[in-house]
1. If you work out FRET efficiency 1/(1 + (r/R0)^6) of positions 18 and 346 (r between Cβ atoms, R0 = 25 Å, to 0.05) for I, II, which one comes out largest?
2. Thinking only about distance in nm of label points 7 Å out along Cα→Cβ at positions 50 and 234, which of I, II has the largest value?
3. With mean count of other Cβ atoms within 10 Å over residues 250-257 coming out at 18.8, pick the structure among I, II it was computed from.
4. To which of I, II does the computed value 11.2, 38 (Rg and Dmax of the Cα atoms in Å, for residues 122-177 alone) belong?
Structure I
Amino acid sequence: MKIGIVCYPTFGGSGVVATELGIALANRGHEVHFITYKQPVRLALLNNNIHFHEVHVPKYPLFHYQPYELALSSKLVDMVKLHKIELLHVHYAIPHAYAGYMAKQMLLEEGINLPMITTLHGTDITLVGNHPFYKPAVTFSINKSDIVTSVSQSLKSDTIRLFDVTNDIHVIPNFIDAKKYTVKQFTDCQRSLMAKEDERIITHVSNFRKVKRITDVVKIFNRIQKKIPAKLLMVGEGPEREKAEKLCDELGIGEKVVFLGNSSEVDKILCFSDLFLLPSETESFGLAALEAMINSVPVISSNTGGIPEVNVDGVSGYLSNVGDTKEMAKNALQILEDNDVLNEFKKNAREIALKFDIDNIVPLYEELYQKAFELV
């Protein structure tokens, strides 16, 4: 099957999922074409089954904002015709589903009926997509897609609640490639690089947006470090970083918190982590939690959105109400203070993560691809 994938090529969850899905599909013998404005960050190597096509947006003084969706639609049409792409899978509603629909209509004029799958990932629905400026276009794009999927039951419920959806929505969760984590892959996994021997290492990974509640991460850690020796690793970049750094200084814990910025070595960082903090305002799924869990790192998180579908309370970690940093810290200490308890949570975290192995999830997409061909 020749599949076109449209996604954001960034560190964000939707781009990571789309890229990993494309790589997995290519490994299963499909020909995959990534079509976006930059090579996705997880797409390290191209091969005979993986291709990347860059979308160029010409700059004209007439346009205050350059029309990316127009350039994307045109590029999609050209690539479908040139490479005989049989199916389009767009990730994130804005602007990809809209651009995909326009490409479908242009191709229909030439007698090509291209099936389109749209995968909803989160803020494209709950935040950006629900804005009055975009809501009509997002609703239209969802309903005009041949098949729609969401990454969690929670996101499906939000979509139905927020939009006048007439299309069915299939829940296919995000996934992890367990084969990459069968053994500790870093022989130089030296905790001494980041912390003292008696210190617990606590980690947070995100894009540091307001919804991630970065200052809550700092507040939770502050309570933890008062009880036990600990170090906090903050991985990522975003608008809330400066506020978090300032709070660390105010609390006098600056020397115990390391801001690492964006990193392509997240798995190596998780290799020597003891606990993962995810106190988000909302998460459509909680991919960061899953990546921690497959590395045998238990998770302290909020109980919002799709996180409870990943992090099992009292088993792989603990769930608390959004903003309850006191309870989150208490639960964290319950895990960290006893080695036997910590090891049990580590084991449980990995076992639950294995349920989301890519080999269990990718066939679900392949089944929907076949269904899409039957619908057009």
Structure II
Amino acid sequence: MINKRLLVKNLLAHNDENSFYDKKRFIAIGEKEGKGKFLKHVCALANSNPNNNSFIVIGVEDEDNQIIGVDFFDDSKIQNLVNAYLDNPPLISYENIPFPHLPEGKVVGLVTIKSNGKVCSLRKNIWKYYGGSVFFREGSISLPKAYNIELKDVNSNIVATIEQHARNNIKLTLDGVIDFLNHRHKDLESHYKVFKEQFVVCWAGNRKQVKGHTYYYRVDIELINEQVKLFYSNLDEVTISYDEHSFTTMEYVKLGLGNKQKYYPLEELVITFKENGTYQIQTDLVFEPPLYDKKTLFHVYNTNNSLLSKLRNNIPLKPSEAEDLLHLPDTYLICYINGFEEAKEQMEMARPIVKKGYPEIYNSLKEGLRILRKVRYN
């Protein structure tokens, strides 16, 4: 079992960017340019490593390898994105790796890429890259290649050694459990559960009862053995259940117009642990969004746009407008899932505007965009 935090440390400590490893300060796959660059690197790493894993580490300064972290990135549908744009797509996973010195909510992103053994290429145009393009790694650069396309295995032994040095042990596991329960989440209700005598899941959050149901908020869930953060949210409500074989979460979002708020199931995550020391994570989007009258939403959408315009031009808000601003992230999200495609761009545009003066609204916008990503990629 590989300790992913140790794997990241080994990659950073012993290797410059090369044909099986890349590092980024951040990725922006919500934009065409960022999506195109990401797919290019995934394609190049898959083709350069047909028989072993390759990696992208996100949240690291390029010059000095300083770990600065990125926001928790909950994108279980990233495989769908790769499948949509690449022929012979590799298996890909994005994991959030906690580091003790990072602020709450910040992690290091670890993308693991496993080739299917065939030449990977772009299926269709994306940004400035043309459909049919094939990329390979040359040193630290991903470059197109149009001739003598042949997959060669040159890194298997090196990657196997790096992964071997990142194997977990009982000390790392115990230290991780103690740190999670007694230090990082000492102000929250915290629990742990051991599965199959090997796997330890820790979770923390604030409990609340709503109409006979128990929900948790400010939720943090980690698979301690691998130092992987499975879920993190300051806002959304989550239910947690488990038996001897599996651990299940159901994430809910609270949506509505005005005072008519309701909890809607968003996504179910089930981790099934097996006797042979492996586990499987299955996520299912179960979201059935609320539908509203278009005339009402046109009014809401235009009101939100007017609020942003006032903030951008430093025009003071009336008390009623300040109240509307609190609901702006949720109402933009409702507009988007009811067919207002431009609402996503408005949410992106709103982030830098509210970041300094309205931290709660800024965090709500990030949560709203996270939910929107799930819905789109599904």
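1. Structure I gives the largest value of FRET efficiency 1/(1 + (r/R0)^6) of positions 18 and 346 (r between Cβ atoms, R0 = 25 Å, to 0.05) among I, II.
2. When distance in nm of label points 7 Å out along Cα→Cβ at positions 50 and 234 is calculated for I, II, structure II comes out on top.
3. II
4. The structure behind it is I.
Values in this text are rule-based calculations from the coordinates and carry no lab data. As the structure is a prediction and not an experimental result, all values here were calculated from the model. Cβ atoms are built from the backbone, for glycine too; each structure is taken alone.
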